[in-house]
Structure 1
Amino acid sequence: MSETSSGRSPGPTVQEVLAADAVPAPVVLQAEYPPENALRSGDTDLSAERYFSQEWHDLEVEHVWRKVWQMACRAEAIPNVGDHVVYDVADESVIVVRTAPDQIRAYINSCLHRGTQLRHEGGSVQQFRCPFHGFTWDLDGTLVHIPNQWDFPHVVPDQFCLPEAKVGEWGGFVFINLDPDCEPLEGYLEVLPDEFTAFPLEDRWTAVHVAKVMPCNWKLALEAFIESFHIGTTHPQTAAYVADANTQYDVFPESRHVNRMITLEGVPSPNLRNVPAEETIRKMQRDVPFHGGETIVPSDEHRTRDLLAARAREKLSASANADLSGLSTSECLDAIEYFLFPNLVPWGGQGVPICYRFRPNGNNPAESIMEIMLLFAKPDEGEAPPPADVTWLSIDQKWTDTPLLGGAGMVVDQDTDNLIRIQKGLKASRKGAVTLGRYQESRIRHFHETLEHYISTGASQ
């Protein structure tokens, strides 16, 4: 058992619960990487201005968004030659296009004539034609048409190709990097590929994709979703079935870009006492439609997780048209959440198949874009369904305004209400700083260590 004197919540640890599961967790989940072995910043407070200062935003654009690898889209979103998406962050805009069956390239979304955006949204084309005067480039970035060419004898077509960003792929995601001298994506990902050998995201398809303009800085939005400390207060309805306070937080040694947390489900919060197994099951079925249906009555309270997992395996296999009978109890139930700096939050397992992405909304430090994707398992036979289109919500809409997210919409709306208060409260703060817990908010501290490293050095090494 963990003790409060060791800086951990009393009660069973994640590893103790996983060890008791009937179907063992993957090996990668049976390891623990205590944050205190990797963090360098100690108990230092964070300045509040980084969440609303235009100067901080400008530094992030220059030293982070123009320097790091960032997920631009899922590869399945551009399956055919000519299919493309437009990825925007701050002032940057990139066209990510499939130029051959096995090749994806990324072009700066700006006409070389007078700077007009070539594309304002995704689609499928065989050439990129400027809507202003008609300068046209082929899919390989080669200039193929100059209108009234007689007036441009000084333009050499071979020297007028579209500038490119670097492109890489992992886990079914397409990444771009605006820095021509960046390190390879393989090195940037650090431990992530090895961790996800148990949860191959390339074998998923995008069943739901919802994006919303959030009334807060992108870092505030991100931080609300990489710790479970807030669950007991913000989401009290989950206390009977989410073990919030004994979440395991991992900061991998020598890893600048990746961290992790594992939050158990089907287990009550350690802040509660004597929660009957029937209550855990009943409330989980009430709030998570996926676990609904005929009420499960355990004969042994210690088997609650395995009973819930058995039901989940059946439902997951049926809905995916795939054999998922070998899934571990943890993969069926738990929030297995990884983070890749600066803004991608992919989850392992199948029971909670979420992926988040966060970024600034243009150049407004007080607004951001948050996206939620649900990545479902592909069927064993036949093609996966086409990926879902993005459903956009305005800053005034609620996540529950779309039924696509099910019960998760209400949870994220509860978080959004807090984020509005945080954004306003930080500006009013006389303290001018944020104080983080040593353990439960260690992932946030790790994130800011990396952020400050980029801003101070402009390098990834």
Structure 2
Amino acid sequence: MQLLRTFVCLVASLSFLHAANVEKPFSSLAELAKAAALSSQKVKLKPGLYRLRDYIPPESIPERRKAQKWQFLTFSGSDNTFDLTGVTIELDTALRQALRSPIHTDEFLITGDRNTVRGLTITSVGNGRAFGGAVLGVSGAGNTLKDCVVHVQGSAPYGYGDLFGKGGFKHSGVHITGSGSRIIGCKVFTKAFGHAFYLQENCDDVLFENCHAEGVMRRTDEILAETSGMAFERKFMSEVMNRSGTKRIQPGYTKALSEDGFRTYHTHRNLVLRNCTAKNMRGGFELRTKTAPKLENCTAIGCERAFWVSTGAVMTKCKGDVQFGPLLYVEGDKAKVDVQLLPTEANKGMVHAIAALYGIDNEVTITAKGRRVHELPILVGFTPPAMGENATAFGERNVRGLILRNLTTMPVVIGVKAEKCQIITRGAVKENLGSEIAVIPQD
């Protein structure tokens, strides 16, 4: 009898695994959630729209909160392939507000290892608030997201970028903390204050390839015209002192309403970004880790700042414009940068520089595609402005051993803290206050 019971249990187990290995696609989030907790499967969900509210009704939230079930869906199994092509999960942000999860909690989370999730679209609806976190988190090792799309909304305040600070109720797109993550052909479209893609917790060996991050821009003139709302209530006073000597929001600038397209925190060894694009973000690629990230053929369009890199960074065949803010910030040491300045210019938008460079033994080449109408300087021995805010003045900082190849017609300004630099330039050197600066005109 015991032998018979064992046989029946084995058959039932094999029967479920057979179903999970996709002879017939699943047709509900409940089935997907059950499969996501198992390992070594090939899982397919029938294409269509799946509303999270139908799987997790609002009345179930108090019990979920009591049990501390903070994620809506967790992929805790390993060695799985999830074919979710044509699947859209609708995330009602009212659910995340009602759940009141701890700060920085992601809504969907991959905790298992060596999984592939392909073709999933997650769409946020409503403006429910939560204490930070991202729509989708990847914390396990060796996972791959392929051809996934995340639409983000639900943050507060929204509509002002970081003019009133970086805290509050943020909502980001994709959060990577797992080493060996591969993010291929994925897109984040955000209408929330938060990052599109970002890395934390010292994860290594991460690859982004053919990915896209896109937000929304807004002119400060529109903000200053408000007659109610946060800006009006704060008498249009922002967080940082600007060039006017006050904290009042200045007209003529354009602000990103989200944070950065691709952002690093902490240490991330062997980070590679290839053929990626950031559009209308605060920072296109803000990769300030000092562990030599590599960018290949990446593009930043219409951002408050296109690229911001640090020690050991290698940028190859990258390009960006200066519609709403600088093309390049380089800090730290021994970076090697090759970037092309695109000619796109905004009809209205205050910008003060092409680049600001400081640090030791950096090598920077700036080429040009087409010709800009408005002349802006490349600043040598200058820091990014406070908080990266374009309305704020640049500071000065030591730069030594810089090799700058300015193959644009834009002018160069060399500060008093520059020394032992080589400036090869097609543009004029408008000011040189440095010491032991070799200026080599380039035809």
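We did not get these values from a lab; they are worked out from the coordinates using the rules stated. Everything numeric in this text was worked out from a predicted model, so none of it was measured. Cβ atoms are built from the backbone, for glycine too; each structure is taken alone.
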Ranked by Cα Rg over 2.2 N^0.38 Å, which of 1, 2 sits at the highest value?
2
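One of 1, 2 was used to compute relative contact order in percent (Cα under 8 Å, 6 or more apart), and the result was 22. Which label is that?
Values: 1: 22; 2: 7.
For relative contact order in percent (Cα under 8 Å, 6 or more apart), the value 22 is produced by structure 1.
As an exercise: mean count of other Cβ atoms within 10 Å over residues 245-252, calculated from one structure in 1, 2, equals 15.6. Which structure is it? Kindly include the intermediate steps, with their values, before the conclusion.
On the way: 1: 23.6; 2: 15.6.
That value comes from structure 2.
For mean count of other Cβ atoms within 10 Å over residues 141-148, which structure out of 1, 2 has the highest calculated value?
Values: 1: 14.6; 2: 20.0.
By mean count of other Cβ atoms within 10 Å over residues 141-148, the leading structure of 1, 2 is 2.
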When semi-axes √(5λ) of the Cα gyration tensor in Å, for residues 229-276 alone is computed for each of 1, 2, which one produces 26, 11, 7?
1
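Could you figure out which one of 1, 2 the value 0.50 for FRET efficiency 1/(1 + (r/R0)^6) of positions 69 and 325 (r between Cβ atoms, R0 = 41 Å, to 0.05) was computed from? Present the calculation step by step, with values, prior to reporting the outcome.
Numbers: 1: 0.70; 2: 0.50.
Corresponding structure: 2.
One of 1, 2 was used to compute distance in nm of label points 7 Å out along Cα→Cβ at positions 45 and 285, and the answer was 4.9. Which one was it? Walk me through the intermediate numbers first.
Working: 1: 4.9; 2: 3.2.
So the calculation was done on 1.
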Name the one structure among 1, 2 that helix-only ellipticity at 222 nm (-39500 (n - 2.57) for each DSSP H run of 4 or more, over all residues; to 500) of -6500 was derived from.
1
